[in-house]
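Alright, structures below, take your time with them.
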Structure I
Amino acid sequence: MLKKTVLATLLASSLITLTAHAQTGAEQSFKSDLGTVTATTVAQGLDHPWALAFLPGSQGILVTERPGNLRWVSPQGKVSAPLSGVPQVWANGQGGLLDVVLSPDFVKDRMVYLSFAEGGKDGKAGTAVGRGRLSADLSKLNDFEVIFRQEPKLSTGNHFGSRLVFDRDGYLFIVLGENNQRATAQDLDKLQGKVVRIYPDGRIPDDNPFVGQTNVKPEIWSYGHRNQQGAALNPWTGTLWTHEHGPKGGDEINLIERGKNYGWPLATHGIDYSSAPIPEAKGKEVEGTVGPHHVWQKSPGISGMTFYDGDRFKPWQHNLFIGALADKDLIRLQLEGDKVVHEERLLGGLNARIRDVRQSPDGYVYVLTDEDNGALYRIGLQ
């Protein structure tokens with residue numbers, strides 16, 4: 001690994017300093033049940049930022065912008081020019097460059113994984129996932145390759161998902177939207193509305209639940225999902241938690257189990273945007289499907305999710321943080337085991353759509369705001 005002084009020189013050479021991207025360091029305070037929450041501006045001027053990933057050793061943060069750019073944010077809050085080597089994305093509607101995660105062996109292999117909307121031949125699109133090797137000077141991804149494609153491509157601009165999570169055994173989970181094609185979430189010959197489990201290179205594990213079945217996609221781990229916008233591995237149990245948007249009402253958290261059906265569109269707590277019932281729905285609970293672990297009858301528009309297991313802010317331990325797009329807030333859920341026992345809203349005063357939420361290695365919570373002039377904030381507790 002490069003020594004810190006050499007690395008600093010290389011990083012500085014890759015930067016462009018833009019007034020819109022300058023760190024302001026401004027701090028805002030909000031009262032909470034546990035004290036005073038602080039929100040410090042780390043960087044501004046981001047174009048609809050979607051996801052962030054912390055580089056090891058205080059080397060900064062990678063941030064995706066939905067129009068198609070991957071940027072590096074320095075520890076001082078300076079934002080780089082777009083990295084080269086990033087795939088072309090289908091930047092329409094909700095589509096574009098989406099999630100970013102590092103390989104579990106990043107220190108050795110420097111692999112960065114991206115999910116993104118990929119266009120097809122008929123003008124429709126689907127979610128794809130690929131990986132590339134981050135250069136030492138943090139200016140490009142080398143040898144980017146696509147390892148997964150959502151098939152068929154059915155989206156005209158909606159419900160791509162998607163989040164990426166590695167589990168303790170190194171499998172990669174991809175949580176996907178149903179492209180606003182409701183019935184496909186129940187179709188096992190399609191990858192819409194699914195949680196997918198693959199190896200880091202895209203191979204399909206032999207012990208996936210539907211391997212070997214006729215006309216069934218072997219990548220599928222669970223199904224019956226709508227538009228999944230958050231996913232995180234519970235650090236205490238190793239269980240994958242995801243959350244998804246309901247239609248009008250019915251945003252929900254799910255604890256993902258192998259081979260299970262999570263109900264959409266047969267089971268839902270929501271209604272159509274027209275206020276009519278969902279045509280396929282048979283009720284809030286349907287036999288043979290798994291009900292939500294936690295549900296909001298009025299949709300906050302949830303996005304991004306992180307468990308807090310840090311030592312810096314002990315009152316936040318065993319809490320779950322989730323962004324809210326429609327409600328423009330940060331949701332704190334207090335847990336006892338897996339049970340949600342208390343909910344609090346923390347950042348309504350920012351008046352900004354919270355797109356992603358991550359815990360930093362040093363125990364802060366970072367959030368991204370989904371705006372034309374999007375910002376990266378560091379969240380703490382006093």
Structure II
Amino acid sequence: MVVRTDVCVVGGGPAGVMLGLLLAREGVDVVVLEKHDDFFRDFRGDTVHPSTMNLIDDLGLREAFDAIPHKPLSRLDAVVNGIRIHAIDFTTLPEPNRFLTLMPQWDLLAMLAEAGRAFPSFDLRMGVEVTGVRRSEDGRVTGVHAQTAQGPVEIEAGLTVAADGRASTVRDAVGLRPREDGVPADVAWFRLPEPETPLPDTLAWITTEAMLVTFPRPGYLQSGMLIPKDSFDAYRAEGIDAFRDRVARAVPRLAGSVRTLESFDDVKLLSVQINRLEQWHAPGVLFIGDAAHAMSPAFGVGINYAVQDAVAAARALLPALRSGADVAVDRATAAVQRRRERPTAMMQRIQRAVHARIATGRGLEVLQNPPTLRQRAVLRIALPLLRPVVARVVGYGFRPERLR
């Protein structure tokens with residue numbers, strides 16, 4: 001079976017579905033391929049930043065967005081050695097989106113996919129696993145080979161966009177390798193029931209022994225403990241009781257909830273990566289999102305940078321696709337990298353600094369309890385001055401994209 005289309009987008013994550021929607025709105029025939037049968041994935045990020053909500057508004061999807069249960073946070077707190085710090089204040093940003101919100105990514109993707117289906121040129125196909133790329137005689141990528149439950153399928157496309165994540169099949173097929181930046185930590189990922197006495201909204205708990213993150217989802221807390229890189233097997237060897245005790249020491253109010261972890265079958269490893277392709281494009285193919293640059297979970301910017309890539313790609317590609325000229329399409333893919341590479345590199349530089357100093361997976365004494373005179377001065381004077389700057393960097397990233 002052969003399917004012909006203008007653009008084949010591989011990967012049904014935020015970058016892929018958003019790009020498919022934006023192209024279909026302009027009448028471009030686009031096929032989006034997602035290898036899973038649904039969007040449900042525990043390891044998908046939940047943080048939707050003000051920059052992405054601005055785009056939701058631009059698309060006219062705010063009513064649909066607000067109809068989905070989500071958790072707005074106008075401020076982000078951290079508890080450091082028992083002291084609560086108001087680290088980021090999004091109320092300093094322009095209205096209306098002066099907050100970050102926590103929304104299950106599968107709900108966000110379902111909303112974007114539903115919006116795409118309103119356009120006849122949008123074709124989202126679930127349960128289609130890409131196995132390789134098609135090439136013309138001169139080596140240009142002309143689509144993909146894929147496998148479905150019903151058998152093989154060939155997608156023939158004028159442009160292939162790889163939005164298939166940090167383990168990109170398209171990237172491997174083209175023979176590109178990202179440059180890896182060493183990260184000293186991984187994340188042990190698990191669910192906990194909400195404690196009987198609700199926790200204050202807190203994304204990070206830092207002690208001298210551990211750093212824990214907790215994301216409220218409907219009915220439970222999606223939680224993660226940062227651990228030293230490649231140490232998961234050692235934690236497993238210590239046993240689940242030792243792991244539960246570490247969590248309880250980091251957040252004593254979770255001591256009851258953590259008993260629901262019966263074994264390490266309830267704890268999954270999320271390998272933290274920061275990497276970036278030297279070149280995000282090749283003849284007939286463009287890489288965006290994690291396929292071009294894997295982001296650390298630090299600040300939860302992964303969804304938002306993927307969406308920014310999609311908006312920049314749609315803007316650059318539309319004139320080229322309408323011209324129908326391969327050379328114009330290849331110039332447009334290069335333009336996407338020129339626009340998005342520097343903002344990505346700047347955020348990754350900040351993430352590397354955070355991992356080097358705070359998110360090491362080993363815990364550290366950032367703040368004494370009670371604080372020293374110098375630490376009190378920083379909390380009272382420097383931190384309020386930094387909050388608006390940090391809110392803008394975290395909330396918008398660098399070079400945020402808009403549709404208008």
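Read-outs throughout are calculated quantities, based only on the coordinates presented, and are distinct from any laboratory measurement. A quick note: this is a predicted structure, and the numbers were derived from the prediction, not measured. Cβ atoms are built from the backbone, for glycine too; each structure is taken alone.
For which of I, II does relative contact order in percent (Cα under 8 Å, 6 or more apart), calculated from the coordinates, equal 13? Here the read-out was taken from I.
Here helix-only ellipticity at 222 nm (-39500 (n - 2.57) for each DSSP H run of 4 or more, over all residues; to 500) was calculated and came to -1000; which of the structures I, II was it taken from? Matching structure: I. With respect to FRET efficiency 1/(1 + (r/R0)^6) of positions 286 and 310 (r between Cβ atoms, R0 = 35 Å, to 0.05), the largest value across structures I, II is given by II.
A value of 4.6 for distance in nm of label points 7 Å out along Cα→Cβ at positions 86 and 174, calculated from one of I, II, originates in structure II.
Thinking only about FRET efficiency 1/(1 + (r/R0)^6) of positions 70 and 214 (r between Cβ atoms, R0 = 25 Å, to 0.05), which of I, II has the largest value? Top value of FRET efficiency 1/(1 + (r/R0)^6) of positions 70 and 214 (r between Cβ atoms, R0 = 25 Å, to 0.05), among I, II, belongs to structure II. A value of 19.9, 62 was computed for Rg and Dmax of the Cα atoms in Å; which of I, II is the source structure? For Rg and Dmax of the Cα atoms in Å, the value 19.9, 62 is produced by structure I. For the set I, II, ranking by distance in nm of label points 7 Å out along Cα→Cβ at positions 126 and 374 places II highest.
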